[in-house]
Structure P
């Protein structure tokens with residue numbers, strides 16, 4: 001017997017097909033193939049390349065409390081920490097990238113923060129928001145004792161570790177924080193190519209921003225730059241563009257994420273009695289013929305990265321690293337690039353900027369493709385984190401650079417999704433400056449939406 005569809009059903013099917021609802025667009029997923037990232041900027045001279053390689057080794061260093069454990073020769077971990085190595089957090093798709101994960105097509109690994117909880121005898125409990133297949137995260141409390149907080153509360157402490165005898169520092173109460181909605185998360189940001197960003201003048205950023213003023217106004221997109229409270233210059237690093245320079249960025253991360261006091265942030269965090277095992281700062285300038293972290297002022301200062309502090313070397317690694325290489329261009333990604341501009345995505349995710357003068361070979365006056373204006377934009381209630389940093393309010397975030405997005409595993413500031421489509425739709429919430437842009441994306445037909453997604457995964 002033949003079943004015939006009614007005219008109404010046929011009409012509905014025609015409408016659904018024409019609007020693309022029966023052929024949903026999909027995130028192609030992380031791009032396979034070589035990482036295309038993690039090396040030095042290609043025009044550097046041989047000395048600068050050697051400097052990068054030495055800094056990379058420092059970036060991979062694993063820290064223990066006193067530097068006395070095999071395989072963990074770095075010193076200064078804790079008393080509280082989120083990780084024990086820079087490369088642990090920044091490793092996808094290569095060292096210097098974003099959070100690792102099991103779905104990586106370059107280096108699939110489980111979230112290292114799970115095993116880190118009990119490494120070397122530590123007595124930590126893994127918080128509910130840290131999972132084997134999820135992103136590496138830091139946690140911030142919105143309030144503490146009824147007052148605004150916003151600071152990082154490290155996941156783990158060194159209590160119970162074999163190299164921290166007598167330390168009894170307890171973990172923060174994450175159970176209560178989660179149950180009361182008082183905790184928000186941040187995931188690692190990639191640091192590839194950041195020397196180009198640092199070498200871009202405030203005037204260039206402002207000029208590029210001003211050039212799109214009329215087009216942004218037509219789509220109700222505002223924006224402003226975060227600034228340094230002392231000299232008024234633009235800050236540009238971190239999820240809310242809260243850090244002025246790469247030196248400040250890495251120095252703060254070393255102190256906050258690994259608990260290592262350094263010359264940029266010289267005071268120990270969570271410095272409770274019984275949990276302090278080193279002098280502060282634990283990381284300081286190393287001098288020639290000096291194997292310790294204490295300055296030897298009787299020696300000549302060396303010129304290699306091995307003579308600098310860890311923090312200096314982390315900044316050098318960031319400054320000298322090359323931007324991620326995009327994937328192969330196709331007709332679909334070319335069409336997607338045009339749609340990226342016509343829908344208004346490029347009004348915040350600025351495709352090109354140009355550096356000013358740089359002290360490093362071949363990095364002056366370079367046009368590069370970060371896909372960010374490095375300004376703050378209101379992303380609405382749906383993405384609000386309740387945290388204020390500098391001029392950035394709770395709903396404001398720096399435009400996330402999209403270069404390298406093709407091999408990223410987790411999206412948005414808290415890693416809440418691995419799906420590009422969800423990340424795009426999450427830009428559409430009450431108060432968001434991206435509402436009109438998301439509407440334009442949703443009006444594209446099925447093929448156009450897929451082209452745009454393919455373009456994003458080609459970056």
Structure Q
């Protein structure tokens with residue numbers, strides 16, 4: 001029995017696909033082990049959103065060679081689709097599989113015999129031919145399960161390679177996704193029960209919309225149809241929407257989440273820039289006024305909702321004054337945290353033709369400013385929650401650091417990260433707590449959970 005280990009770079013979608021491919025190999029008789037447990041096969045699922053992601057892939061290959069110089073190394077994912085020949089030249093790589101081939105891993109590489117140096121096998125189709133949808137979900141990898149509902153993207157944003165790496169937007173049917181959620185609930189009962197499912201994809205708000213494909217035109221379903229159906233699935237405590245474009249986050253979706261039984265009041269909404277001029281350069285499909293309306297609608301119906309924001313700094317054409325527009329816009333919005341990305345040049349993207357180019361030092365300074373703003377926003381949001389009762393899903397990970405020794409962590413419905421005294425009985429359990437205060441590390445402290453649950 002050959003041993004196989006996985007390493008996943010990038011997004012929740014990648015984690016869902018890695019887990020599914022892992023289960024496929026286990027069904028073929030392979031033993032899944034940790035990366036450092038001398039596996040015979042290393043499978044690295046890559047991201048290529050930034051140049052740094054490419055460098056990470058190379059580093060993981062080097063680490064695999066140190067662990068087992070004779071181990072077979074296969075590279076999957078977005079980087080593998082975009083730059084297969086470049087990856088094939090990395091010392092130690094035996095196979096590269098693109099978007100259409102990664103779910104055929106065992107079919108294409110049945111023996112996993114290591115290739116002679118410099119003779120890595122490349123399986124890579126033109127992205128225009130990638131039209132199949134492969135259902136995926138993670139299981140037993142983390143406290144939460146990531147359930148893929150959509151893949152690909154039809155939005156040609158100026159800075160982004162995802163349409164080149166994953167192809168056109170396509171999705172499953174409502175019935176199939178609900179069936180997967182039931183399967184997750186049933187499988188969870190045989191091991192550690194799954195308490196939370198995170199819906200993931202490249203552009204999940206595009207779920208079910210017709211893109212001309214036979215599958216899409218047959219179903220004529222929407223994301224609202226999907227979440228209404230999932231809300232009826234028994235055995236799952238929580239559903240969380242991972243990220244949704246502001247122009248696809250409708251009033252109806254927001255209103256439904258506000259009265260939902262299982263969907264939590266947490267939205268992650270990409271903004272990318274708070275300046276309409278830059279949004280135009282980025283080829284985004286909305287203006288900042290619409291974004292502000294979406295945030296106001298959420299807060300009007302769910303005052304305690306958590307709202308996360310993606311922002312890109314240093315995009316070509318972003319002058320100092322335009323960045324200041326973004327900063328002031330974000331500062332005024334009642335949002336909860338930021339995910340800040342520093343623009344990096346990606347081959348074959350429209351952004352490469354835009355001028356002026358922002359200097360590296362200016363990109364770094366703008367990133368620093370928004371990270372500081374994010375810390376302030378998060379702390380203000382946490383402090384607004386003090387005194388409220390909430391339900392926390394506690395995680396297996398034990399917090400590290402001298403000041404946090406002996407503690408465990410978890411997240412409330414509205415994504416407040418809390419710490420509590422470590423108790424193995426609380427792992428993967430949803431428990432009521434009283435939020436009592438924010439500590440020096442920016443984490444929420446809670447009233448003794450044991451006192452609340454009486455054990």
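Consider the structures P, Q: one of them gives 4.6 for distance in nm of label points 7 Å out along Cα→Cβ at positions 207 and 271 as calculated from the coordinates. Say which. So the calculation was done on P.
When distance in nm of label points 7 Å out along Cα→Cβ at positions 95 and 447 is computed for each of P, Q, which one produces 4.6?
Details: P: 4.6; Q: 5.6.
The value was obtained from structure P.
With relative contact order in percent (Cα under 8 Å, 6 or more apart) computed over the structures P, Q, the top value is the one for P, the highest of the group. Tell me which of P, Q gives -10500 when you compute helix-only ellipticity at 222 nm (-39500 (n - 2.57) for each DSSP H run of 4 or more, over all residues; to 500). Structure of origin is Q. Among the shown structures P, Q, from which was the value 1.5 of distance in nm of label points 7 Å out along Cα→Cβ at positions 223 and 351 calculated? Structure of origin is P. Source structure of the calculated read-out (mean count of other Cβ atoms within 10 Å over residues 319-326, 22.8) within P, Q: P.
Tell me which of P, Q gives 13.8 when you compute mean count of other Cβ atoms within 10 Å over residues 31-38. Corresponding structure: Q.
Out of P, Q, which one gives 0.98 for Rg/Rh (Cα atoms, Kirkwood Rh), for residues 127-326 alone as computed from the coordinates? Intermediate results must be reported in sequence, preceding the final value.
On the way: P: 1.02; Q: 0.98.
Label of the source structure: Q.
Computed from the coordinates by the stated procedures, all read-outs in this text should not be read as laboratory data. Computed from a predicted structure; not experimentally measured. Cβ atoms are built from the backbone, for glycine too; each structure is taken alone.
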